[in-house]
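Please find the structures below.
Only the coordinates and a few stated rules stand behind these numbers; no lab work does. Everything numeric here is computed off the predicted structure, so don't read it as measured data. Cβ atoms are built from the backbone, for glycine too; each structure is taken alone.
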Structure 1
Amino acid sequence: MRLTMHTDYALRLLMALALEPARRQTIEDIASRYRISRNHLMKVAQTLVRGGFVDSQRGRGGGLALRRPAKDISVGAVVRITEDDFALVGCFLPGGKQRCAVASGCGLPTPLRAALEAFFRVLDGYTLAQVLQSPARQRQMRRLLGSPGTS
């Protein structure tokens, strides 16, 4: 399984916001610091706003901020709202659209579903705060991103 760029950017955006929870950040600023597409990041931000992870405010003094504390945002929850296809094989597609000739006798769906569940159990066990837990990691991220407060 490979996560999409949308999910990658969502996690990066959330990390940037978590590093500086007291200030609003603009999409322009974050996109520049990560050297990624502003337009793509805007779509990602919209997903995160709809998902309840990010608050967006327009106008002077506006920007993005975490809607809830980083300790309350699980990595698994973010992946679930940013990815739209967890069908590991065709027979997992909703409504059985891609039927397999041996589907009724095949034993693969059981271990593949278990693997997907294990994947999410692991991701659900990590919060955004835990990903950035180490002060050394936070300093390094701030330095790499050129964030204010860099020492």
Structure 2
Amino acid sequence: MDILGRILGEEAVRVAGEIKTSSRVRLRGAQRVVTCPGQRASTGVNPARDLSIQFEDGPAVNIRLSLLKVGNLAFAGVSGEVLTNIGARLKKESPFTTTIMVTHCNGSSGYLPDDAAYQQVSYEITTSRVKPGCAENAIVNGLLEMMDQY
């Protein structure tokens, strides 16, 4: 552990020494909240143990979207644990050269699956508080709109 810590520290110092700053880069930031219909496991069911569960309506889930633009680099923040396919779709559709998704950013909306993931039975799906058919488009389209606006 000590050796890995030393290697990481040395690399951080090396990279920091090579950083070049510029007064020509513009910074922009924005946030918005999107809301998806909610779900919860039926009463008396433990989704961590029983993967063949039924869902009932739950409270709506707010998802905070954040965007930090640094020149042609976009940091896209989402207030939950975004499944991989949503991040991949955002990167593919982003107008920026580099788009980095930052999860667990400014809140906790729980697991946020892409639409196709609901066809599988997994812990993330059975414990997600978001109904199928909303999170993927709300996140990707919301962030793309922010990128176009700012």
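Identify the structure, out of 1, 2, from whose coordinates FRET efficiency 1/(1 + (r/R0)^6) of positions 4 and 108 (r between Cβ atoms, R0 = 30 Å, to 0.05) was calculated to give 0.80.
The value was obtained from structure 1.
Calculated for structures 1, 2, distance in nm of label points 7 Å out along Cα→Cβ at positions 20 and 36 is largest in 2. Looking at structures 1, 2, which one was helix-only ellipticity at 222 nm (-39500 (n - 2.57) for each DSSP H run of 4 or more, over all residues; to 500) calculated from, given that it came out as -9500? Value -9500 for helix-only ellipticity at 222 nm (-39500 (n - 2.57) for each DSSP H run of 4 or more, over all residues; to 500) corresponds to 2 out of 1, 2.
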